[in-house]
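Just below sit the structures, each encoded as structure tokens.
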Structure 1
Amino acid sequence: MEKKYLVVYYSRTGFTKRLAQEIAMALSSDIEEIVDMKDRSGVKGFMAGGRDAMRRDLTEIKQIEKDPGNYDIVIIGTPVWAANMTPAIRTYIYQNKEKFKNVAFFCTTGGTGIEKTFIEMEVSSKRKPVSTFAARSLEVKKNTYQGFKEFIEKIKKFAI
């Protein structure tokens, strides 16, 4: 039986979206963008987003279309904001964690906070990830990141 994958992501600047699209293509999976209803654009949105992420705030997100309970593995992606996952992804996980069978995580970052973000995602989802992958924004821009194939292979080889 073929596994069903869902790639879910939030992206403010497009780096996480680009990575999500590559993952979805590599796995022939469904994909869904999580939309934060709070305006995160510009410098003001950037600063408020970092503050909300540090405070571990939830936010209002647009109604999702795909039920994560219908998938064998949900691959969740977020930018790292102030060494935390974004409020939109925190909200998605909070609202859907009981539906997850298995998860994998990916993130994009301009700096640090990768491991802390993955730990936070694991604790929030109550699921140990099948695989994790992180790329720096500059690596995504130049398409020079390492470990992508291994990330995809671990997901494909995971026995359900």
Structure 2
Amino acid sequence: MSDLPYRLNVGAALFNRQGQVFIGRRADMPDRSAQVWQMPQGGIDEGEDPRAAVLRELAEETGTDKAEIIGEHDEWLNYDLPPELVGRLFGGRYRGQRQRWFALRFLGEDGDFRLDAHSHPEFVAWRWAPLAEVPGLCVPFKRATYAVVAASFARFASGGC
């Protein structure tokens, strides 16, 4: 597993006016447990700028592009997949993901979200959540990354956007 590279990826902490973030319940996780929520994220296409990628991924996964970038975590964050998922996810070509995280301000209204806008929806439900709670709502192998993101972007959650 350690011989495999990381997949380049971006993540979006999308803040509403009250300082809460968008989280979606993953479509590929039939389990209704609390650990099936995540913030929008997705792969960076070859040659694509991470700032452009995060806006593209946000639109693909949430159905809206009504957002602007207001912050960026200052380093790439890596997470490893659990061994049982390495051969099943990402075509077995990656050990995990190397992510660049961005904070975004949502400029629209809740009705602007369209989870079915993409041919393969990422999420089946969504809600606003306090950023500090998000690490406890995601799958365990992403928790450390989400904790770093929550600490890095706490300033956007405290006073709203």
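Observations, loosely collected:
- Of the structures 1, 2, the one that 37 was derived from, the read-out being relative contact order in percent (Cα under 8 Å, 6 or more apart): 2
- When percent of Cα pairs over 23 Å apart is calculated for each of structures 1, 2, structure 2 comes out greatest.
- Read-out helix-only ellipticity at 222 nm (-39500 (n - 2.57) for each DSSP H run of 4 or more, over all residues; to 500), computed value -5500, structure in 1, 2: 2
- When distance in nm of label points 7 Å out along Cα→Cβ at positions 103 and 119 is computed for each of 1, 2, the largest belongs to: 2
Every number here is computed from the coordinates shown, using simple stated rules; none is lab data. Here the structure is a predicted model, which means the values were calculated and not measured. Cβ atoms are built from the backbone, for glycine too; each structure is taken alone.
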